[in-house]
1. Quick one: helix-only ellipticity at 222 nm (-39500 (n - 2.57) for each DSSP H run of 4 or more, over all residues; to 500) came out at -11500 when computed from one of P, Q, so which one is it?
2. Kindly point out which one of P, Q the value 11 was derived from, the read-out being relative contact order in percent (Cα under 8 Å, 6 or more apart).
3. Comparing mean count of other Cβ atoms within 10 Å over residues 205-212 across P, Q, which structure shows the greatest value?
4. Suppose you compute distance in nm of label points 7 Å out along Cα→Cβ at positions 109 and 173 for every structure in P, Q: which one lands on 3.3?
5. Any idea which of P, Q comes out highest on Kirkwood radius over Cα pairs in Å?
6. FRET efficiency 1/(1 + (r/R0)^6) of positions 69 and 165 (r between Cβ atoms, R0 = 41 Å, to 0.05) was computed and gave 0.25; which structure, P, Q, did it come from?
Structure P
Amino acid sequence: MDRADIKAAIRAQALAVGFDAVGFAPAQLAAETRQHLKDFIAAGRHGDMGWMVEKADRRGDPKTLWPDARSVVVLGLNYGPSGDPLAILNERDAGAISVYAQNRDYHDVVKKKLKEVGRWIAATWQCEIKVFVDTAPVMEKPLAMLGGIGWQGKHTNLVSRDFGSWLFLGEIYLALDLAPDAAEEDHCGACQRCLDACPTAAFPAPYQLDARRCISYLTIEHDGPIPHELRPLLGNRIYGCDDCLGVCPWNKFARATKELPLMARADLAAPRLAALARLDDAAFRARFSGSPVKRIGRDRFVRNVLIAIGNSGDGALRVVAESLIDDPAPVVRGAAVWALARLSEADQFAAARDRWLERESDPNVMAEWNHVNHSL
C-alpha cells in the first residue's frame with residue numbers, strides 16, 4: 001500500500017472502533033507553539049501545576065517524548081451533551097459538574113479505543129507505536145490543529161466545525177512517515193463570546209489563559225483554599241466549568257455523544273449540594289467510582305461544595321455548613337466557615353465564631369474565621 005492508502009485504512013479503522021474525528025499531523029510543533037508554552041510558564045499562569053514546568057521540554061517537542069516518532073494520528077471522540085450544559089447554573093441548590101466528568105473517566109474510554117487502533121496498526125504494518133491521552137506531556141490541541149481536526153479558539157480550547165466544543169483527544173505516535181493532513185484554520189473571526197462568558201475573567205487576552213483564575217483549575221488542580229475574591233464567582237460550579245465551551249456558536253453543529261460511558265449519569269447531572277457535603281471519604285469514593293471527580297479526593301471536593309453552598313443564598317443549607325466546621329480536614333473547615341458566614345446574620349455568625357474558634361488549632365482556619373468576621 002502507498003502512504004495515502006495507509007492513511008485511508010487507518011482512518012477507516014479508527015472510525016469503525018468508534019472515534020468521530022481522525023487527522024494526521026507531523027511529529028513536530030512550531031517554534032511559536034513552544035515559545036507560547038514557555039511564556040505561559042514564565043508568567044506563572046500555570047499556578048500550582050508544577051508538572052507543566054517539569055515536563056515542558058517533552059511537551060513542546062514530540063520527538064523528545066519519543067525520538068522514533070515520525071507522524072501522529074490525532075483522534076477525537078465526541079462527548080457532546082444532550083441538553084444545555086449551562087442550565088444547571090440556575091439550580092442554586094444543586095452542584096454543576098463539567099459535562100466531561102458526569103460519567104466514566106474519559107481517559108479509560110479513550111485509551112481503550114486508542115490501544116485497539118494502535119494494536120491493529122502495529123500488527124498490520126509491523127510499526128512501532130505509542131498511545132497517549134492527556135496524562136502524558138503531549139500538546140494535544142496544537143497537534144489536533146495540525147491534523148485538521150479543529151483549531152484552538154480564543155479560550156485556548158479546541159473547536160471543531162463538526163462537533164463544536166465537545167471532543168476528547170488522543171494520539172497514536174507512529175514510527176512511520178505519513179503525510180500530514182491540511183491544518184485547520186482559525187474560524188473564530190470577531191466572536192469573543194467565550195471570553196465574555198468567563199465568570200472569573202481568566203483570559204487576559206484572546207488565545208491566552210491564566211489558569212490561576214480558571215474555575216476548572218481552581219476546583220480541580222488547586223488543592224488549598226480558593227482565593228476569597230474568586231469564591232463568589234464560582235456560583236454552584238463544584239467540578240470544572242463549561243461556560244466558555246457552552247457559549248461557542250460552533251456548537252450549533254454539535255451532536256449528543258453515542259458513547260454510553262460518556263452520557264451523563266442521572267445522579268451526576270444535578271446532584272443536590274446538601275447530600276454531597278455530607279459525603280465521608282468512603283461514600284465519596286463509592287459515589288464517584290469510575291468518575292474523574294474521584295481523583296481530586298473527598299476533601300477538595302467538599303471544599304468546592306461548601307463554596308457553592310455559600311453562594312446558594314439558601315438559608316436552609318446553613319445547618320449543612322455548620323455541621324462541617326469541625327471536619328477533620330482544614331480545607332473543609334475553612335470553606336465551611338466561609339459558607340456559614342455567607343448564610344448567617346451577623347449575630348448568628350458571631351455566636352458560632354465564639355463557640356468554635358476556641359476549638360480551632362489550624363492557623364489557616366483561624367485566619368478564615370478572622371477574615372470572614374471582619375468582612376461582615
Structure Q
Amino acid sequence: MKSFRLFSVILLAVLAYGIAGAQQSLRINTGIVSPEINPDKSVTFRYSNPAAGSVLLSGDCVADNVAMTKDADGLWTYTTKPLKGELYSYNFVVDGQRVLDPSNVYMTRDIAVWVNYFTLCAEPYDQGWYYEVHDVPHGNVSKVWYNSPTLGVDRHMTIYTPAGYEKGDKHYPVLYLLHGSGGDEDAWGDLGRAVQILDNLIAEGKAEPMICVMPNGVYFNQAAPGVAVSMFQPTTDNSRSSSTKEIEESFPDIINYIESNYRVIRDRENRAVAGLSMGGRQSCALSMRYPDMFGYVGLFSGVVPPKEASDFTALDSVFTASPKLYWIGVGKDDGVKANSDILRIYLNDKGYPYEYYESDGGHIWRNWRDYLIRFSSKIFK
C-alpha cells in the first residue's frame with residue numbers, strides 16, 4: 001500500500017511537472033528587447049535567426065526596406081536615426097518572407113495584414129504623446145450590436161463614452177467617426193488611436209467630453225473579423241464599399257440607436273460627422289443628404305468625387321443650414337488632393353466658410369490621426 005501511495009505521489013508530481021512544462025512552452029519569451037527606444041529617440045530592432053540569409057526591416061520608421069546586420073550568434077539588429085514622436089508600424093522580411101517581431105506583443109490589423117507597432121514620444125504633447133496611455137481619467141469602449149431596419153440586418157459598431165459617463169445624468173455631444181476603404185469598426189480604435197486621443201485631449205481641456213461612435217461603414221459587411229457571422233475573412237476587395245452605394249441611406253438607423261440608448265444631446269449643434277478616405281467621402285455625402293443633421297463636418301483625405309466644381313451644388317443646402325464647422329484636411333502628396341481642390345474652388349466661389357489644413361505626406365494613418373486631434377479640438381465649443 002505504501003509503495004502504491006509513493007507511486008501515486010511520484011506520478012502526480014510527474015504529471016504536474018509535465019503540465020507546467022506544457023504551459024511554459026506556450027509562453028513567448030525571446031529574452032530580446034525589440035524595439036528599444038534609445039535616449040536620443042533612435043530605435044533599435046533585434047531579431048534572432050541564425051539560419052536566415054537576409055533580414056530586412058520594413059515600416060514607416062525607415063524610408064525604405066533596410067538590411068539588418070547579423071552578428072556571430074545570429075542576432076540581427078538595426079538602429080534607426082532619431083525619430084519624431086509618432087506611432088510607427090513595421091515588420092521583418094526574412095529571406096523574402098514577411099514576419100512579425102516575436103519580441104513585440106503590440107500588433108494591429110490593417111485590413112487582412114497584421115503589423116507590429118510602437119509609440120514614441122519625443123517631447124511632451126507631441127503626436128506620439130497623444131497616442132499613448134497616460135495617468136488621466138479614462139473613457140470606456142463598448143462593442144455593440146444594433147438593428148438596421150433599412151438594411152434588414154444586425155450590425156456592429158464601437159462606441160467610446162468619456163470618463164464619468166456612467167456616473168450622473170449629463171448628456172453629451174456625439175462625434176460619428178467613419179473609417180476608410182478596407183477598414184471596419186475596429187479601425188479608428190486600433191490604427192487611429194481614437195480612444196487615447198480623446199482621453200488625452202479631454203483631460204487637457206482641449207476637447208469637450210463627447211461620445212464617439214465608430215460604425216462599420218461597409219454596408220454589406222456586418223462586422224469586423226471574428227465578430228461577423230460565418231467568420232468573415234477580410235480581403236482588399238470584400239472590405240471596400242463602392243462609390244455608388246454607401247451607408248448614407250441607413251445612417252439614421254445608427255443615430256436612432258445612439259439617441260435611444262445613450263445620454264446624448266439631440267440636435268445638430270451637438271452632432272459631428274468625420275471620416276478618412278472613404279469615410280470622408282461618406283461624411284461629405286451625409287452632410288449633403290441630411291443638411292440639418294450635423295453641425296460639424298470633417299473630411300479627412302476624402303470628398304464625393306466630382307468631375308468639376310459645379311458637381312458640388314448639393315452643398316448649397318449644407319451651407320444654407322450654416323454648419324458651425326466644415327473642416328477639410330489632406331496631405332500635399334495625397335492622390336485625392338485634386339478632388340479636395342475642386343471642392344475648395346466651389347466653396348471659395350460661393351463664399352462659403354470652411355477651414356482647410358494641408359499636411360505633409362499622402363494617404364496615410366499618420367495624417368488621419370493628426371486630423372482627428374485637430375478636428376476634435378474644434379468641435380462642440
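Only the coordinates and a few stated rules stand behind these numbers; no lab work does. As the structure is a prediction and not an experimental result, all values here were calculated from the model. Cβ atoms are built from the backbone, for glycine too; each structure is taken alone.
1. Values: P: -11500; Q: -8000.
The value was obtained from structure P.
2. Q
3. Values: P: 16.9; Q: 19.4.
Comparing P, Q by mean count of other Cβ atoms within 10 Å over residues 205-212, the maximum is at Q.
4. Values: P: 2.6; Q: 3.3.
Going through each structure in turn, the value belongs to Q.
5. Values: P: 22.1; Q: 23.1.
Once Kirkwood radius over Cα pairs in Å is tallied for P, Q, the winner is Q.
6. Working: P: 0.90; Q: 0.25.
Of the options listed, only Q reproduces it.
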